[in-house]
Every structure is written in structure tokens, then in C-alpha cells.
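Following are the structures in question.
Derivation of every value follows stated rules applied to the coordinates shown; laboratory data play no part. Predicted, not measured: the structure shown is a model, and the values here were computed from it. Cβ atoms are built from the backbone, for glycine too; each structure is taken alone.
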Structure P
Amino acid sequence: MNPECTRGARAEDAKCLARKVNAMLVSEINMEDLLDAIRKARRGKISELPDGAENLTNMIIKL
């Protein structure tokens with residue numbers, strides 16, 4: 001997280017999103033942490049999320 005970027009997401013928001021989409025969150029940027037995150041990401045499952053645009057379209061059509 002960049003403390004100079006005041007309009008960006010907070011650390012808590014980034015953690016929540018990372019959990020939701022099964023992403024690796026690297027808090028400190030160094031070579032070992034990045035390589036570890038890449039290894040974990042390769043072993044992880046890809047999340048299947050619903051199509052939000054399609055869901056919104058269906059809700060609008062039902063109005």
C-alpha cells in the first residue's frame with residue numbers, strides 16, 4: 001500500500017478483496033516474498049465468480 005496515495009484502497013479493503021478472489025497479497029515488496037506469492041498462486045484454485053453485469057441486467061429487466 002502506498003501511503004502517499006490517499007484515494008487508494010486501505011489495507012483492510014485490499015485484504016478483504018484478496019480473500020474473496022483467492023489472490024496473494026504481498027505487503028512488503030522484496031524478491032523472496034514475491035517469489036513465494038507466485039509459487040502459492042500457481043498452486044491455488046481460480047475463483048469462479050458470478051457475472052455481475054449479467055445479474056444486474058436481469059434485475060433491471062425484472063423491474
Structure Q
Amino acid sequence: MAEAKITASFEINAETNEMLKKIVEQYDLPDTSKAIRCLLDYVAQDGDWDKIFGEIRCLRC
């Protein structure tokens with residue numbers, strides 16, 4: 001059974017928001033919140049945290 005959801009607030013760039021909207025459309029998800037939860041679930045379960053967070057990426061520097 002799924003855990004209860006909480007409301008979280010954070011800032012993202014406009015380009016990231018557009019990417020999330022594209023994911024929602026392409027994969028027929030209900031909203032961008034679901035897209036973010038899918039991404040976070042992947043990171044938690046299958047992602048290599050050292051690979052993801054060990055390298056500094058600056059797409060907008």
C-alpha cells in the first residue's frame with residue numbers, strides 16, 4: 001500500500017518545469033507531481049547515488 005503523500009515546496013528552473021510537462025505528456029502521467037515521484041523512486045531504488053550526486057553538474061552556469 002502506498003504511503004500518505006505530503007505537500008512539499010521547492011524551486012526549479014523554467015526549463016526543468018517544461019521537461020516535467022513533456023514527461024507527463026509522453027508517458028500519460030496525471031501531473032508533474034507524479035513525474036517527480038517517479039524520478040525520486042528511481043533514484044531511491046535503482047540509482048547509483050555516488051554517480052548521481054558525486055559529480056557537480058551545472059547546466060545553467
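One of P, Q was used to calculate P(r) over Cα pairs in 10 Å bins from 0, in percent, giving 17, 43, 37, 3, 0; which?
Checking each candidate, the match is Q.
Between P, Q, which one scores greatest on distance in nm of label points 7 Å out along Cα→Cβ at positions 11 and 43?
Structure P gives the largest value of distance in nm of label points 7 Å out along Cα→Cβ at positions 11 and 43 among P, Q.
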